[in-house]
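Multiple structures are listed underneath, in structure tokens.
Since every read-out is calculated from the coordinates, none of them should be taken as a lab result. These figures come from a predicted structure and were not determined experimentally. Cβ atoms are built from the backbone, for glycine too; each structure is taken alone.
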Structure I
Amino acid sequence: MRKICFALLIVLSAQLSRAQDINKIITAGYVDHLIKTLSSDDMQGRGLYTPGIDKAATFIEQQFKAIGLQPLKGETGYRQTFYKDSTDKRPLFNVAGMIPGKSRANEIVIFSGHYDHLGIVKGDLQDSIANGADDDASGITAVIALAKYYKALNNNERTLVFIAFTAEEIGGFGSKYFSKKLDPEQVTAMFNIEMIGKESKFGKNTAFITGYDKSDFGKILQKNLAGTEFTFHPDPYPQQNLFYRSDNATLAALGVPAHTISTDQIDKDEFYHTVKDEYSTLDTLNILYTIKAIAKSAISIVKGTDTPSRIPKLVDSHE
């Protein structure tokens, strides 16, 4: 009997070890499949109100279901449907899922990106599809891969929300709607991921964090990466005002330590918002390494042992 119990313990330990091995969960092949699918011509540039963006949303839903995420509270499925304004009857939809927290379920950690892009645009004679491979299929790839990792890890004390926002390109309507659906005081941190498809200006194994000086979010992440090759840096493009140009902005204004992680050299990115932002221009290893770094760096926030400082509020309500 003792031998049987000992054998079972060995098997369980081996299974746990495999479940926690990030290199077996977030693989190069898996990341490549996600980014290649999301940025394919079949998605028609993921323009709003098009069959292409609906196809992208369906693909994200399928990934969330396969991972085993639950819909957000109050939602019957992964789509969070809303309208741009009272005069526009065309539905928009974020795609979101969650992993409930264990001991601190009322404390929320968000991982996000936007899955919309420009759709069909005036391009050159050969191409008119703005595929949005880096902007922001790379970020959505990260969100999906992180969901897979943390679901396998199964040690999140806080509730984890994984959300693909829509309508970022026309004013961040997806993130604005989402922010109205929750209490910002319950949001511990937001990891917004945008454009991680190319090496940053700091070199390999690096990324930057917008609004780095506004909370100790970045310092916590870097502490958790001690002993690794990866480093996070403050935003090197303050003149671009990136902190307030992405989906983190609404919750950051409400006091949440909500930051965007990126590697894009936006001051000289010749593919940004053009038909040339395609899979072929990406450094897929950069995406893979950045996702793994985010996964490792977020672990103490996910487990509830670290809580980033709040950002001074810009507004007092959701209005």
Structure II
Amino acid sequence: MSNPEENYLPFAKRFLIYQKERFPFIAHGIMISAFTFSAVSYSRICRGKEGFINWSDFFIGVFATVTLFFLVRIFDEFKDHEDDIKYRTYLPVPRGLMSLQELKIIGLVVGITQIAVIAIFQLQMLYLYVIVLLYLCLMGVEFFVPEWLKKRQIIYITSHMVIIPLIDIYASGLDWLLGGGHPHWGLAWFFAVSYTNGLVLEFGRKIRTPEGEEPNVVSYTGLYGTRGGTLIWIGLMFTTMLLAIGASYYANYSSWAILILGVCFVLCSLPGWSFLKTPTAKKSKYIEYTTALWTILMYLALGGIPMLKGLLS
């Protein structure tokens, strides 16, 4: 699967190809920025604070959260390398586009830059950052039980997904910690939404047709069948909706919030029901795209849109 023409390009061009395939910064940046904005906004709304945080603090926070998720991607390249070499030779690292050594250097540069920026501009946030980084390191070594986790996919993914609410705690800290306050109890519901949203994303990107399954490559339709995997994805969205309704209560949103969340669930679940009826590769892609849309909608509904409405008025 190696492409010598690509593999011998200058580093900058190879990295551009790598990020396009594994971590598209524009698409991921938009989603993670919405994630960060909504976490800060929801925290401020629950605490009854007017306006938004200092924009310079917000943009530093976006830099930190985007690059933290990028570090998650780099860590995954290392822990999945053995399986990728055997079963996914089409990916950038196995096919020789990028080396693990190059990614290690990139990761170190990103981590050092994060620490420097946070220490200089937001020193109070450093301990939250360290908590996230320590958990990421535990993920990188598979909590010291890699073989045990590999045989238990649900425990594997549910343990790894904790990183998302941890990053969410960091993002919300841009409000309550830098503002000299304490986290509101409603944030627990918001963090739960983040956790289940992560599971929705995980299941949504690994739903395949029977013909599209790859040997020794995990998919949830492969584990639970076309019907089972798809129904679990729909069920996770429904659970996320219920948690979002709980979160909306603590933010004192009106009953309109419940209606909007319900409509979002109905519309976003449609590709799943369609896939169950006639599973095609095209429809599995629709599920993947809808999953990303669902995630953005949940965050915007809980924090982003109410905050923007308040700022504009």
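Computing percent of Cα pairs over 22 Å apart, for residues 187-274 alone gives 33 for which of I, II?
Among I, II, the structure yielding 33 for percent of Cα pairs over 22 Å apart, for residues 187-274 alone is II.
Suppose distance in nm of label points 7 Å out along Cα→Cβ at positions 51 and 251 works out to 2.1; of I, II, which structure was it derived from?
II
Separate question: Out of I, II, choose the structure whose coordinates give semi-axes √(5λ) of the Cα gyration tensor in Å equal to 30, 23, 21 when calculated.
I
Taking mean count of other Cβ atoms within 10 Å over residues 163-170 as the criterion, which structure among I, II has the greatest value?
I
If FRET efficiency 1/(1 + (r/R0)^6) of positions 59 and 179 (r between Cβ atoms, R0 = 30 Å, to 0.05) comes out at 0.75 when worked out from the coordinates, which of I, II was used?
Matching structure: I.
If helix-only ellipticity at 222 nm (-39500 (n - 2.57) for each DSSP H run of 4 or more, over all residues; to 500) is calculated from each of I, II, which structure is the one that comes out at -25000?
Corresponding structure: II.
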